[in-house]
Structure 1
């Protein structure tokens with residue numbers, strides 16, 4: 001199993017059903033030394049507003065989110081779901097867990 005840290009749309013049960021055909025169970029966690037930035041992504045019906053993780057110069061900056069246990073095939077589904085404005089990287093969370101996140105590419 002892999003760990004996936006979500007700070008945005010992937011926390012939505014509706015989105016989880018759309019991507020995985022199931023609802024994920026997760027554990028709250030935090031990512032330190034990063035911040036959220038607004039991002040506009042072109043979608044089928046125009047531009048949509050999202051947030052993306054970017055590295056911060058302030059170590060105390062914190063992003064609250066949820067860690068999900070996912071399979072390799074689940075991660076591949078998220079790779080397809082996320083636009084190419086994001087890249088998947090591994091980070092260490094406040095809890096000590098190593099998890100994948102999608103951040104600015």
Structure 2
């Protein structure tokens with residue numbers, strides 16, 4: 001159950017961070033205005049809070065593992081929202097990153 005909770009928190013964190021960054025991008029690059037930028041800043045703040053809810057108390061470990069989730073999540077966001085189609089290298093890279101997440105967070109190495 002702890003692994004499922006951790007994965008859910010990583011997914012939620014990715015949603016808020018990537019979504020927040022996308023909203024800021026839309027506000028600035030696509031000229032959608034300050035409301036989009038403000039919503040993005042709020043979402044980014046929520047991401048920061050969600051990241052603190054992981055059971056592990058080591059900030060560096062959590063953020064390092066989350067980096068892999070961010071990579072894969074960013075590609076998924078691009079596919080779902082912007083119509084991006086990843087190539088084979090994108091998919092392989094994302095799978096490598098997610099493997100890193102699994103090793104850092106869930107492998108019983110010296111714990």
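Since every read-out is calculated from the coordinates, none of them should be taken as a lab result. Owing to the predicted nature of the structure, the values given are computational and were not obtained by experimental measurement. Cβ atoms are built from the backbone, for glycine too; each structure is taken alone.
Below are the figures for this structure:
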{"quantity": "Label whose coordinates, when distance in nm of label points 7 Å out along Cα→Cβ at positions 36 and 60 is calculated, return 3.8 (choices 1, 2)", "calculated": "2"}
{"quantity": "Read-out P(r) over Cα pairs in 5 Å bins from 0, in percent, for residues 44-91 alone, computed value 5, 11, 22, 25, 18, 13, 6, 1, structure in 1, 2", "calculated": "1"}
{"quantity": "Computed 15, 49, 31, 5 for P(r) over Cα pairs in 10 Å bins from 0, in percent - originating structure among 1, 2", "calculated": "1"}
{"quantity": "Of the structures 1, 2, the one that -5000 was derived from, the read-out being helix-only ellipticity at 222 nm (-39500 (n - 2.57) for each DSSP H run of 4 or more, over all residues; to 500)", "calculated": "1"}
{"quantity": "Relative contact order in percent (Cα under 8 Å, 6 or more apart) from the coordinates reads 26; which among 1, 2", "calculated": "2"}
